[in-house]
Structure 1
Amino acid sequence: MTSSPFFSIVMPCYNRADILAATVETILQQQETDFELLLIDDGSRDQTLAVAREIATTDARIRVFTQANAERGAARNHGLRQAKGQYVNYFDCDDEMYPRHLRAVREYVSQHDQVEVVHVGYEIIADDGQVLAQVKDFSRQTTNEALLHDNFLACNSVFVRRDVALDNPFVEDRRLASAEDWELWLRIASQYTFHSIEECTFCLREHDGRSLNTIAPDAIRVRDEFFAELMAGNKNFARRYPKQVDYFVANRYTFITLTLALTKTRRLDTLRYLAKAVQADPTVLWRRRFLASLKHLF
């Protein structure tokens, strides 16, 4: 590859030797061909690295890197440092890219003065191929506002201009694992406006092995307490959303409380985090998650 590509697709891989080739094939079938694909092996214990290297021999746009296991955020940052494209897209190795994933974004940014960050819609697909949901209606509120309440963006959804991405790498602390993307979107949303494209350009495959389906209650407690701490200390976040900081922190605590309350064995811990939620934002008393926590506690 003699010139810089328009897109850099960064794909972290961990123990996915069985499906990696199929995912990469969907990328090689893109209508838009001006891209590079960076496969980052995150210390896999199976044959993922060997498979990745074999795949790379078939197309000059593919490059392979490896590192000791350090979670997806670190693997994505590794790929980002190697990226040469104008826009970076972090794509998971167990999902499927539709043919217009890159073309739709290139058409949009060419008409909107090289925006800093843009996201697309997507489908959620069951193992049997059934479409469980489509996430593409972004008209109710801006993405920046919606992200204050929930992370509805899959990592695959978001394209970040490379200069912005380099200034905003993923947090690599393992405590944040499974929320590292949401933290990054909020950090970027504190500085820039998210643009949206209401077209489904990939599918997220729902399966038991997805990290969001396998998180233990204590991991959620550690993750969300750390997440709340990060956002409470983010000056850009406080400047752009001064009325939302306490709201966001309280919501992380109530997510912890409901998770613990559902175990039926962590009553004292649940009460402690309920108190922290109220201390952060007293209006949490009237929110559904707080009331649901109380319901499952008593």
Structure 2
Amino acid sequence: TDLQDKKPHIFEESSQYKHWRFSPEQLWDIRNKSTNEAISRVKKNVQEEQANDGTPDKDYLSAKEELALCRFFEMQCQVMSKHCKLTDMVMATAVIYMKRFFLYNTVMDYHPKDILLTCLFLATKSESERISIDDFGKTFHLKSTKTVLNLEYTVSQGLKFQYYIHHPYRPAYGFFLDMQTGPTDVKLLKETYKKVDKAIAEILLSDLPLIYQPAQLALAAFMMAGKDNGFDQQVKRYITDRFGQDAPTLLSIVERILGFLKTVTPVTQEEAKEIDRKLKLCMNP
């Protein structure tokens, strides 16, 4: 139990806890500011380039459209990771790198498909699953790895050089082991745990990792995974038994996470293509 009790403390010492936790309102304030600054920058650069040749003003992306495009590429990141047999840890780290980078940077300056690859490459290093840049290029069938390497410093800067990511996979495994020590239906637990990874992957395609702590997200993933077989009730009981006076707060946080997820709709390929078409016309020259 001591280890379990110390875990939040370790997380609270992390750069993630100190620098990368926001309220939903803060996230939108930062995004709107980044987008507006990018639009001003692009306008200025376009004017200098065209020196009043009478070209009409461009139709710029909104912060919402930028986020939708990023979400689509986060989804691509998951697909590519699975296809190339990278671990869930690498995938989760890369997806969260993308979220952090595009909070203060915009797609008008950096296309997400380029940033995605650099985030994946950095994630293999950060998660100690290093692959050489040549092998990385072969794995993803890249004609050249130059862009991946060229963007390494830019992305690192966007991450404030804070590479270590606490994501929900580790605490989820911790809870899986811990639940086995209590009065839990182990067969049902194992059946549920097989679906937890999928639930975490869904959580990763939202703002939740920038709002809540990994352990809270892991418990929410267990609730999602246990919805069909009724194990979610055992998860609630586990939280009540395990976390004592903190249980009501934790249960309400988990409910909030599940409620938040209901508002998330995946971005379709058509939507992404439409935004990308618009982006081509307002990229920073």
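Taking volume of the Cα convex hull per residue in Å³, for residues 37-180 alone for each of 1, 2, which is largest?
Values: 1: 151; 2: 138.
Of structures 1, 2, the maximum of volume of the Cα convex hull per residue in Å³, for residues 37-180 alone occurs in 1.
Comparing distance in nm of label points 7 Å out along Cα→Cβ at positions 141 and 253 across structures 1, 2, which is largest?
Going through 1, 2 one by one, distance in nm of label points 7 Å out along Cα→Cβ at positions 141 and 253 peaks for structure 2.
Quick check: -12500 is what I get for helix-only ellipticity at 222 nm (-39500 (n - 2.57) for each DSSP H run of 4 or more, over all residues; to 500), calculated from one of 1, 2. Which structure matches?
On the way: 1: -12500; 2: -22500.
Considering all the candidates, the number was obtained from 1.
61, 43, 35 is what came out when Cα extents along the principal axes in Å was calculated for one structure; which of 1, 2 is it?
Details: 1: 61, 43, 35; 2: 74, 41, 36.
The read-out was computed on structure 1.
Identify which of structures 1, 2 gives the largest calculated value of relative contact order in percent (Cα under 8 Å, 6 or more apart). Walk me through the intermediate numbers first.
Values: 1: 17; 2: 26.
When relative contact order in percent (Cα under 8 Å, 6 or more apart) is calculated for 1, 2, structure 2 comes out on top.
For mean count of other Cβ atoms within 10 Å over residues 165-172, which structure out of 1, 2 has the highest calculated value?
On the way: 1: 18.2; 2: 23.0.
Top value of mean count of other Cβ atoms within 10 Å over residues 165-172, among 1, 2, belongs to structure 2.
Read-outs throughout are calculated quantities, based only on the coordinates presented, and are distinct from any laboratory measurement. Note that the coordinates shown come from a computational prediction; the quantities given were computed from them, not determined experimentally. Cβ atoms are built from the backbone, for glycine too; each structure is taken alone.
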